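Undergrad: As structure tokens, here come the structures.
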Structure 1
Amino acid sequence: MSAPGHPAAGGAARASRRLEPGTKLVIATHNAGKLRENAALLAPWGLEVVGAGALGLPEPAETETSFLGNAGIKAHAAARATGLVALADDSGFSVAALDGAPGVWTADWATRPDGSRDYAHAMAEVERRARDFPDRRAWFSCALVLAWPDGHSEGFLGEAPGHWVWPPRGSRGFGYDPMFVPESETETFAEMDPDRKHAISHRARAFALLAAACLPER
């Protein structure tokens, strides 16, 4: 999967594939927070959106070591299973003092033996491992991959830099949001008005690239 605009064989720029208005799109996630945020971002483009959970799709194993790789696995699996265009998101929280961990294993850090997710436990583990380091830099990354049933895909990566704080603050958002303050802000993602978060988040930055390249022209 190559990124839009990168030179193709022979040196010519590869054109992105654009969706038509009214296209039915599967959001390939079972995470309610990601589904809600991606559906809100897509709302102005006149697309019909359905979540993978509503279609009973299984969650494929995420075996890649990059956000774009794992998003690609999910998007292609959903597109093959449904015959529809699919959008997948793979995102994570990284801490400089932990050499970028949890990173692509962000959800794994929150996974309990019974398969449930406990992000309070995961945030406490980040704090425990990073507390003795003066470097508080952290960032969220988001990869979005749009995949078609014929195997074509487009990938986009966005990041939101900032720093981590302890104790966690705020009840909005999800995941590691309560311990992350984005650059030039004073509130955590979990304290922010959702519209403010959507305007500056890693997901918003990846989505802006996707929208410019692949969503219906307005």
Structure 2
Amino acid sequence: MTVKLDILSDPICPWCHIGRANLFRALERHPEHPFTLEWHPFQLNPDMPAKGMDRRAYLEAKFGGRDGAVRAYAPVVEAAEVAGLSIDFEAIARTPNTLDAHRLIHWAGLEGRQTPVATALFQAYFEKGQDIGNVPTLVAIGAEAGMDAGMLERLFAGDADADDIRARDAHARARGVTGVPTFVLANQHVLRGAQPPELWAQVIEEVAAQLRAEPAATDTPA
């Protein structure tokens, strides 16, 4: 028996990258975990221009300049190091609109490739400084995960599923999601933020114990 773990994230969110790494560290230590993962869209900057914007201009607007950004990102850098990640903020030249990246994650989900693609998007942006709002970059990421490059080029040439992504983002906000990462376990329990591997290990063990107990409860005579 499996348990659904829904992950709301944005591939340009550093805390989502850290949260993913922490979760996966716990999953690797518990290979018999019961979770089935599904990724869902949430745009940190839904009003971002379609072509994105210069990273320096973005930092000026959001943090009042580089010094403000350094102060804001200091906890991120520290948490990333603890998670075993190397984030190269200096390599990021543009802050993209992530609508197309979320479309790619959605299409990857139809092929059972969602987690590898979501992971590759985080790595491309934070570790390689790639513009994940750029269609050729997205096509290459999808193709490397085993998706058909020609099909992706045709899909990106139109607006396929763009309205669906926007609607799902809006639905999440309507349900009270104000930031990511947000994890929803079995459509009931919500965990917010980049939780440490130790907490995930505890959750995995508790869920596994509940699942083991359920058949016994079912077999008990009324």
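Any read-out appearing in this document is the output of simple, stated calculations on the displayed coordinates, not a laboratory observation. Computed from a prediction, not measured in an experiment: that's the story for all the values here. Cβ atoms are built from the backbone, for glycine too; each structure is taken alone.
Undergrad: If mean count of other Cβ atoms within 10 Å over residues 95-102 is computed to be 17.4, which of 1, 2 is the source?
TA: The value was obtained from structure 1.
Undergrad: Ranked by Cα Rg over 2.2 N^0.38 Å, which of 1, 2 sits at the highest value?
TA: 2
Undergrad: If we compute relative contact order in percent (Cα under 8 Å, 6 or more apart) for structures 1, 2, which one ends up with the highest value?
TA: That would be structure 2.
Undergrad: When you work out distance in nm of label points 7 Å out along Cα→Cβ at positions 47 and 143 for each of the structures 1, 2, which one comes out largest?
TA: When distance in nm of label points 7 Å out along Cα→Cβ at positions 47 and 143 is computed for each of 1, 2, structure 2 gives the biggest number.
Undergrad: Here helix-only ellipticity at 222 nm (-39500 (n - 2.57) for each DSSP H run of 4 or more, over all residues; to 500) has been calculated and equals -17500, so which of 1, 2 was it run on?
TA: 2
Undergrad: For mean count of other Cβ atoms within 10 Å over residues 63-70, which of 1, 2 scores largest?
TA: Biggest value here belongs to 1.
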